[in-house]
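Scrolling down, you'll hit the structures one after another.
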Structure I
Amino acid sequence: MDIISSNPYRLFGIYSNSPVKDRIANANKLKAYQKVGKSVDFPLDLLNLIPAPVRTAESIEYANGCINLPHDQLKHALFWFIKVSSIDEMALGYLQNGDTEKAKELFEKKETFSSLINLGVLALIQNDKATAIRAITKVIHNDDYRVSFVEAVCGGTCKLSEDELARLFIDELLAEFPSQELMQLYLDSGVVEADNSYLKDKAVGEPIVIINAEIAKAKSVKNNDADAQYEAGIVLSNKTRVPLGAIKSLLGVNDMQYQTVADNLAKQILQCGINYYNNSEEPDSAIKAMPLQEYALQIAVGTLAKDRCKKNVEILQKIMAELPPKEIWEDDKKIKQELQLFSDCGKSIMAAIYLLQNCKKAILNIESKLGANNVYFIEISNLLLEMALQEIIREVNEIQRKAPKNPILGFEYLSANEQQIFLQKRNAWIEEMKVVIPKAWTLMLLMEQFTMNKEFKEKRFLPNKSLLRDMSVSLNLRTSAFSFLNSLSSTRWLLWLIILTSLFLVYLSFQIK
């Protein structure tokens, strides 16, 4: 232990209760030898037990400052030898000669505050932490022993309470040993509850500070920055695993303090995953967010936090189950962008035509990669076709509802003016039908270029196509003509016009002689 090997009392070669004049004398001796480049050894160096102390001008000056105040003197005295009785003197003589067993035997012969301190310090040197804690805490919590110890080290003017001295000891032990191990040692030693409570608070305090600091960092990240939120969630998870594990092992899952820390951490990790998913445009965002959400669910303890985490995990699981195969993510993304555009810009037959035209390449790519019988391909293809068919039905039905109703008594019973008004309305309606029906037929023919499942084709597409054809006939529209022209883009139609015109001119050149 550093507080033993580098103990200021050891550096000066004195006991913790040695007179100040002994310290001054040894300090002067060290300075004098250092001036001529020589080193000094003292009997209390105990080189057979502890590595040699580092004595430099700086370390000596520092050591001197460390034991000027009573509070600091007592702290270091808890970890160094004290000579009060003749038995102490004999035992410490054996110790300086390397006979640790004889020294230990004498320390145990008669219990005094000094023998307990010396026994505890020797036990720490030999890494017998349990014996050290039992011996030294006995001095701390025995009123007579504690008062005698404080007076021996600092004189009768120093007043230090039982709790203050106990905390001095615990704080130094925590600097040397893992908190979990130390808590178990204290429990096994059967010391007072106040020590256990203080040790618990100190042990969990540091990891709680670390976790709260990392949560604050994650909260400071912009919510709409998907990549930054994902990175914040990963960093938060990684940097808090060890501190959270330490708190869990010290307090247990049922401890309210642990539950509060764990739930706060889980909620922030969960939020990072939610913010990432909501703002990410990556097709695999659900897959990437899932480890964050699952870890949040894993560490959450309270019912509210756990239920919220569980709900979000279930949502992502459902989304992941509906994700397309990885090889068609780009095509799927293209289709979904067009669907969003179709929805945002206002649905219509013309919008449906643009939708199918813009999605045709992506649909063909998906079919070639997955096959016409693939479930996902059938679903996405049918979705597009169903949305297109719904627009045909909606617009055509809307126009049909505008049709002027035939007179109740018959057209011939209307006055001339009423007949004229009726005919004008009917003609206007027919003109509207002549605009809508060709567009609807063009969309029908475009739909035929997509793969349809048998049920959709027989129950939805063909019956509506037949009805549309009947309407075209009733309006004297030649579906074969306008559908062909409308199925061509404006550029291709212009190309065909140029070709036909050229052929006609060639024909004329042969006819005119």
Structure II
Amino acid sequence: MAQEAVPAVSQKLPANAPRLVVAIAIDQFSSDLFAQYRQRFTGGLARLTTGAVFPAGYQSHAATETCPGHSTILTGNRPAHTGIIANSWIDQSVTVGPKVVYCAEDVSKRKAGSKDYVASVDHLLVPTLGEWLKQANPAARNIAVSGKDRGALMMGGHEIDQVYWWKGKGFATLEERDLGATAIAQNGEIAATLAKGAPAFALPAWCARNDRAVTAGEATVGTGRFALKAGNADGFRASPRLDRATLDLAIKLLDEEKLGKDAVPDVLSVSLSATDYVGHSTGTEGAEMCIQLTQLDMALGDFFASLDKRGIDYAVVLTADHGGFDLPERLHEQALETSSRVGADVSPEALSAALGKAYAVAAKGLVLSDGASGDYWLRKDIAPGLKGKMVDDAKAILMANAQVEAVLSAAEIAATPMPGGSPETWTLAERARASYNPLHSGDFVVFLKRGVVPIPVPRAGYVATHGSPWDYDRRVPILFWRKGMTGFEQPSGVETVDIAPSLAALVGLKVPEGSFDGRCLDLDGGPGNTCGAAK
């Protein structure tokens, strides 16, 4: 399904609007991490805490993954309306390759036998802030850069002037575009680093308590320093070096495009992915995360200093696409015995075997899923009348499992009204409703209990994750900053879908009523920030 058309809203934006909007997403930067490290920040993150601070922001939906989370930030819409219900979903109509569809791929360009994909933003159904600004004035520039393609594409949208993301050993762009000179130069610097390697990062003294080895399966984590062996591109990616390179490229693109230099506001979206890679590979509470957040704070400080030197009137918003959860093995050392890894009996294979036996049908592929929780599908050859009974039986089987909190059918979720009010009070059904889109969602959704990690067997590079409907994955900080604004802190829950309408108000952009799921936040001090301007 194609993106909704952006209505014509051509307009002259107010003279006191910032000339550049910088939207930063830190992948897997939970409110818990923000609170834990807040007093240690001295760089860019410290600066942002002097602005408008919303420590209890929410990726309010249940599907707390990278793609849906990024899709909310600059569209102002929940996954139910962006169409991005997960990082990937099952589409049984696909004829080439696996039935799993990645959120940022063009399925029509798949090639038989290829493990690669063509990156695309086609699945995103609504416009981004950058697209609204370009519609209001075609001179506006919309630039995005990220450590992941889905981060850049979901924040930039369809009408994007330049877009880059990390792939392999450097930054890549859309298939139909040539790599620009600026990105080529950045890749050259990365290649030089990869060729010679790089020394370990120093561990801040206050991180010493985090510096202890923890064993998870065949992996041992907790004491890493990110020393880079020559040629190890994966080691570069899962380290603070990726964020530094992403921010360096962002500054170079800003200069190349002359962002913020004319009377028309531009948008620069920067998605920083290393915190997520570190979180997945080593967890959230080891020496590795201490180093990562220290280095990220420093890199952001240098980034903002570079903007200051260029004399640009810019406004910043920083948030995250989702939170995260530490590995159970370390949590057990802290006496959190309720944390565990999901058992094999929750898998689609186990459920297929049970339902196949009960209904005397072929068990292979009877239940499909892209993980041990979230959306599940029944095989498409199951008759509609029988499908409802199978879903009911699947629910009964799963609810008998001590690791399962809830199972909701698509019919139950669709019948739930779209939630409103404070997101921390939403029921599981309401959280699921905010993620549900009939184009892509499954026949039923499985929610594991708090603390159950949907990684059955940890391995090197993948010991911890996110994706649950619980607040450790939903709560993220939302920070706004502009030079001269009055700082304040609002502890009440707000949503990431409130960011786009707030930024639209900040730049005086009028969009049609009903374009956003979110609401405008009063930022108390930004020149021209009247929430009525975005309506």
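Values in this text are rule-based calculations from the coordinates and carry no lab data. In this text, all values refer to a predicted model and were calculated from it rather than measured experimentally. Cβ atoms are built from the backbone, for glycine too; each structure is taken alone.
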Q) Can you say which of I, II returns 14.4 when mean count of other Cβ atoms within 10 Å over residues 89-96 is computed? A) II
Q: For relative contact order in percent (Cα under 8 Å, 6 or more apart), the calculated result is 7, so let me know which of I, II that is.
A: I
Q. Comparing distance in nm of label points 7 Å out along Cα→Cβ at positions 393 and 457 across I, II, which is largest?
A. II
(Q) Given 51.5 as the derived value for mean projected area of the Cα convex hull in nm², which of the supplied structures I, II does it correspond to? (A) I
Q: Work out the source of 24.0, 71 here, i.e. which of I, II gives that when Rg and Dmax of the Cα atoms in Å, for residues 249-424 alone is computed.
A: II
Q.
Starting from the value 11.9: which structure in I, II was distance in nm of label points 7 Å out along Cα→Cβ at positions 73 and 473 calculated from?
A. I
Q: Figure out for me which of the structures I, II the number 81, 42, 36 belongs to, where Cα extents along the principal axes in Å, for residues 41-288 alone was derived from the coordinates.
A: I
Q.
Given -9000 as the derived value for helix-only ellipticity at 222 nm (-39500 (n - 2.57) for each DSSP H run of 4 or more, over all residues; to 500), which of the supplied structures I, II does it correspond to?
A. II
